[in-house]
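Participant: Multiple structures follow.
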Structure P
Amino acid sequence: MDYYTYQKSRNAAWHILLDAGIDRLPVDLKKICRHLRISVKCYDQDADGSSQIINGSPVIIIRNGLFRPRARFTIAHEIGHILLGHVGMYRLVNREPSPSDNPIEQAANAFAARLLAPSCVLWALEVHTHEQIMRLCDISQAAAEYRMERMNLLYKRNRFLTSDLERQVFRNFQAYIRETRDIL
């Protein structure tokens with residue numbers, strides 16, 4: 001995925017965290033979906049999730065019986081497709097994140113990871129393992145490992161709070177960070 005696409009995905013995640021008033025982990029996806037007027041439906045289907053526009057309104061469809069942490073990443077991934085303008089334009093495939101995914105899937109995965117596990121919050125909580133991310137963010141092991149890979153790069157480069165948008169997200173989470181840091 002090129003940097004422009006990555007940046008667009010990351011910024012879209014930060015914007016929705018701010019616009020929906022999200023200020024703690026795990027991120028409240030029901031609140032985000034209400035804010036965006038996105039319906040979420042469960043059906044028996046082969047794919048973990050899909051998104052479409054029905055009668056002018058966005059709808060996310062997830063497979064019945066998905067493990068809750070997997071369902072959360074799937075919903076966030078589909079929100080990404082909707083906000084990034086992918087719905088109806090591309091054949092979309094939702095599964096655990098993989099570096100071999102096409103750029104559209106990579107963009108939705110980047111969006112979902114940054115929505116559910118904002119790096120500035122993880123950094124402030126001194127998170128250094130995927131197990132901590134799983135517990136704090138209520139996401140699957142595969143999604144947490146995917147997020148931890150990026151966090152390791154950010155730690156190595158010391159690249160936190162580098163944009164105004166990220167600093168705004170960080171400020172929104174300040175009370176949660178103070179409360180949570182004391183119990184970690």
Structure Q
Amino acid sequence: MQVQETALAGVKVIAPKRFSDARGFFSETYNQRALAEIGIDAVFVQDNHSLSRDKGVVRGLHFQSPPHAQGKLLRVIRGAILDVAVDIRRGSPSYGRHVSVELSAEDWNQIWVPEGFAHGFCTLTNDTEVLYKVTAFYEPAHDHGIAWDDPDLGIDWPIDAGQAILSDKDRQHPRLADLPDYFGL
């Protein structure tokens with residue numbers, strides 16, 4: 001596995017090796033020992049799979065609050081996304097900052113988003129499928145979000161606000177400035 005650190009401590013881009021031949025390819029996309037060696041000592045309890053039919057679908061920015069906070073290991077198996085992680089740990093030197101990375105089935109890369117970060121993505125192609133492992137079960141009472149288009153975050157999304165395809169729930173999220181202190185350092 002190749003690992004790239006990002007501007008936010010703890011958020012990592014991971015590129016698993018892919019072995020190709022005339023038959024196709026083989027790739028070990030998850031290996032607990034290899035991840036522990038790069039500082040990701042997580043126990044995953046649930047796998048999620050999403051399909052976004054259209055380019056311009058925005059999902060997020062989502063997180064779960066303690067004691068059900070989630071770390072996420074996310075990859076694209078068809079299509080491409082712009083993936084975004086936002087530090088929401090009050091007191092962190094990078095509080096309110098974000099990183100964005102393009103993930104695609106072609107590039108075969110993944111992102112690790114630890115607890116204390118809001119996460120979201122925008123599809124760059126039609127029929128995009130995303131798989132992700134999480135470290136805590138879904139708990140509706142602890143499910144929260146931040147407005148994807150919060151101007152204070154300064155995220156350069158690849159879609160105009162009027163053309164973004166969002167769920168009703170994602171249209172209702174507050175700005176970061178209005179968010180309670182769910183995480184601290």
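Participant: Between structures P, Q, where is relative contact order in percent (Cα under 8 Å, 6 or more apart) highest? It would help to have the intermediate numbers written out before the result.
Facilitator: Values: P: 26; Q: 29.
Looking at the calculated values, the largest one is Q.
Participant: Figure out for me which of the structures P, Q the number 3.6 belongs to, where distance in nm of label points 7 Å out along Cα→Cβ at positions 56 and 112 was derived from the coordinates.
Facilitator: Computed on structure Q.
Participant: Compute distance in nm of label points 7 Å out along Cα→Cβ at positions 16 and 176 for each of P, Q and report the one that scores greatest.
Facilitator: Q
Participant: Also: Suppose you compute FRET efficiency 1/(1 + (r/R0)^6) of positions 88 and 104 (r between Cβ atoms, R0 = 25 Å, to 0.05) for every structure in P, Q: which one lands on 1.00?
Facilitator: Among P, Q, the structure yielding 1.00 for FRET efficiency 1/(1 + (r/R0)^6) of positions 88 and 104 (r between Cβ atoms, R0 = 25 Å, to 0.05) is P.
Participant: One of P, Q was used to compute distance in nm of label points 7 Å out along Cα→Cβ at positions 80 and 152, and the answer was 1.9. Which one was it?
Facilitator: P
Participant: Once mean count of other Cβ atoms within 10 Å over residues 24-31 is calculated for every structure in P, Q, which label goes with the largest value?
Facilitator: On the way: P: 16.5; Q: 11.6.
Result for mean count of other Cβ atoms within 10 Å over residues 24-31 over P, Q: largest is P.
Participant: Turning to a different aspect of this structure: From which structure (P, Q) was helix-only ellipticity at 222 nm (-39500 (n - 2.57) for each DSSP H run of 4 or more, over all residues; to 500) calculated, if the value obtained is -17000?
Facilitator: The value was obtained from structure P.
FYI, it's all coordinate maths here, none of it is from the lab. In this text, all values refer to a predicted model and were calculated from it rather than measured experimentally. Cβ atoms are built from the backbone, for glycine too; each structure is taken alone.
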